[in-house]
Structure P
């Protein structure tokens, strides 16, 4: 029960952070990505505000055997750059640049994003459902 409460609080804080930082405003995100046009550098501060505390949290977590809630700390995955990471990053970046939304902000934008937000969420869900089949087909065509 406590774990769900803490997850709810963390999700609420994350959503509030997305809203306050402007990450749910598609024009702000697209302005950040438009480095040769009307570039808006403010999201660099949002990224710094996320990366710095997370780097500290990772350092602290690496020294712990159990989480704050008492569950065992998972071992970090070995760093690996492979085809799936590269293709996933390219697709994520293309979607983010074209629509100005990514999964977290798209959920937050459902309350005010209108039909465009709903269409994005449906397209994102469809892509997530199609990904395993496409990945298997790619693996058969071009072995890793």
Structure Q
């Protein structure tokens, strides 16, 4: 099986068992955002985690190998059409340069790692309308001079 086939099998099994991503992450004893990303093919799973997922969702033979394979992290270069994904794209478009300026002012010339990284999504109840809280935590990597 390839990653795309495994992703489809995971989605079908998740829906058939009426599980949430959080349910799956709890069973795997891993973070919800990371588990979801790995299940959607954007991260490779350690062998023991892939084995637990395969058992939990009764995935087809060959799934574990695809889940542990290193992914090619690529996405569509077109502007996303899904409204939620588009809004995240818009946030980076509007605030990307601002974040770069603030980060470099506080840390120096460098980037935030997307490898040594974690992310969490939380719901904040608000009488004016619930809020989405996205926390990104990445190691600062300074540019080297040589």
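One of P, Q was used to compute helix-only ellipticity at 222 nm (-39500 (n - 2.57) for each DSSP H run of 4 or more, over all residues; to 500), and the result was -23500. Which label is that?
This figure was derived from P.
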Task: When relative contact order in percent (Cα under 8 Å, 6 or more apart) is computed for each of P, Q, the largest belongs to - done: P
Open item on the list: Say we calculate mean count of other Cβ atoms within 10 Å over residues 5-12 for every structure; which of P, Q gives the highest result?
Closed with: Q
Open item on the list: One of P, Q was used to compute Cα extents along the principal axes in Å, for residues 29-84 alone, and the result was 36, 21, 18. Which label is that?
Closed with: Q
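Throughout, read-outs are computed from the coordinates displayed, never taken from laboratory work. What you are looking at is a predicted structure, and each value in this text was computed from that prediction instead of being measured. Cβ atoms are built from the backbone, for glycine too; each structure is taken alone.
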